[in-house]
Every structure is written in structure tokens, then in C-alpha cells.
Structure 1
Amino acid sequence: MTNSRAKGAKGERELARKLREYGYDCRRGQQYCGANGDADVVGLEGIHIECKRVERLNIEDAIAQAKRDAREGELPAVFHRKNNHEWLVTMPLPDWIRMYGDYKK
């Protein structure tokens, strides 16, 4: 496993652990059978998670990847973090508005 691949897997495990701390039953999406079309981290119903644990992130490319890989009905979101920083979530504004509207109902 290359260093970047190992770092990616480590970031996915870290994010899944953090989401479990919030009470969500999350795990790495590809941990059991390789590239199967799952998100990087699964367990948030209706959200396609693209996980990026990098110091320099091209957020536009990451969002494009999340949109491309999201299944029908899933909202694409990039969960990302740099060293010594908190986790952030980036998603397209129309999807965020939709999610917030559902919350307000």
C-alpha cells in the first residue's frame, strides 16, 4: 500500500470513528471487498461521503468526485481535515439548502 493510500485509509477510519462518537453507525465503505462503489465512509443515510485527509485539497475536484460517485438520492459531501485542524464538511449549496429545508420541517 502506498503512503498516500495508507494515509487515505487512516483518514477514513478516523472519520468513521469520529462519526461513531456522534452516535452514527459508520465504517469505511471499501474495507471489506475493495472498490465496490460505496462512499469512502458509509453510515449516514442519504449522504455520499468523500473523505479527504490532506494538507492541500482541491475542493472543486473533490466535490466533482463526490457528485460523480454519489448514487441516485444521495447528497454528495466532502468531509476533509488538515493536520491539527477540525473536520469540515463541504457540499453544493443547493444540496445543503435541501438538507436544511428537510431539517426545518
Structure 2
Amino acid sequence: MHKAKLYYKIGEVCEITGLKPSIIRFWEREFRQLKPVKFGSNHRYYTKDHLKILQQIKELLYTEKMTIDGAKRKLEEDNVRSAKQPPAEDNIIHEVRSELKKILDILKH
């Protein structure tokens, strides 16, 4: 298993995903969700989210045998669906904020 990091170089991503660098670079041009970070130099740095997207694309293309256009549509649908649902972190923040307001009200009285 790979060590968890904030950023991964393309060689590490290849090792983790089993993909070739040329495939990853091609998918960067095809899938708008896949934009690696570049710090000053032209070196690509990938996040955990990028790894997750690469795995999804790999699954859609290689296992489910979708076309690139079909995989793009599927990823877009998934993005729209997840955008409609508030992330778990937002729910937690909302709950904490609500509890803090209750505590503040108690302290005021």
C-alpha cells in the first residue's frame, strides 16, 4: 500500500494506478476534472482526488467498456448528483454551528 501524501508525482501515480504516463497525460486533456497542480515548474502533482478520478476513469473505460464520451457524461452526472447533496463536512459544520448557537443562548440567559 502507498504512503498517504498531499501530492504525488506522475511516476508515483503510475505505480498506484497501474497506468502509463502517456495514458494519464491523454486523460488530462480529455477529462476536465483531471487537472494536476503545477508549482513553478512544469512538473505535475496529483492529489488524492486526482487518484480517485483516475481510478473512476480506469473503471469506466477498462472494466465497464465505456467510450471516452460515455465516461465523460458519467463523471458529469456524478458531479451534478454530488453537487446537489451537501457534503458530510457541511452537515457537520451546520450541526456544530447549531449547537454553538444553543450554548450561546443558554449563556446569555
Structure 3
Amino acid sequence: MIFISKYLVPKGYTGMTIFPFVFLKSKHLKDNQVLINHEKIHLKQQLELLIIPFYIFYGLEFLFRLIQYKNWQKAYRNISFEREAYLNQNNLEYLQNRSIWRFLKYLCKHEI
């Protein structure tokens, strides 16, 4: 389910997924298939980790990456969940062929 909220989506971002909802900054973004695919990848990741553990893992990995890179944006972009979503968001068939826990492939890869 997609909601439009310029107040819930943090400044500098266009969308955010909090299972089972996708929040977008503005209405026109509903037509952005790449962005929607990116957020659907996050929905799948959240389901795989039974939702609450996803957020714990996400937060801990962000903190680790922040210490590692000493840069907020670089830390965010290198979280394994974000790496998977960004690197596959253009493939609109990705979720149909994605294996379970695929984000693990991106846990130890080089930065983006």
C-alpha cells in the first residue's frame, strides 16, 4: 500500500518503506517504476527477516558503516539492504527471480 507524505519521508529521500507501507514524498512518484521496485525490494527483505529483526539489522549495519566510512550518505548507500535495492532497482523482474536472503550477497561487497 502506497501513501504520499512529504512529512514522513526524511529530507533528501524520495521514498521509505515501513512494512507493509511505502511512503513517497510526492504523488507523481507513484509512476516511477524504478523507485517503486526499489521499495518493493525492501518489502521483500523486511518479510524475509520477519520485520522487526530487519530494522534491528538495518540500524546496526548503518552504525557499523557510519564508523567505517565516517560519512552519513556513504554509510546509508552501503548498507547491504540498500546495496541490493539500488543495484537491482532498474531490473523490474528482479523480485520474480530473486533468491531468499539475497541481501547477504551484498554484505561484504565493495562500496558503491
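When mean projected area of the Cα convex hull in nm² is calculated, the result is 10.5; to which of the structures 1, 2, 3 does this value belong? Matching structure: 2. Looking at structures 1, 2, 3, which one was distance in nm of label points 7 Å out along Cα→Cβ at positions 28 and 60 calculated from, given that it came out as 3.1? Comparing all candidates, it corresponds to 1.
No lab work stands behind these numbers, since they all come straight from the coordinates. Nothing here was measured: the structure is a model prediction, and the numbers come from that model. Cβ atoms are built from the backbone, for glycine too; each structure is taken alone.
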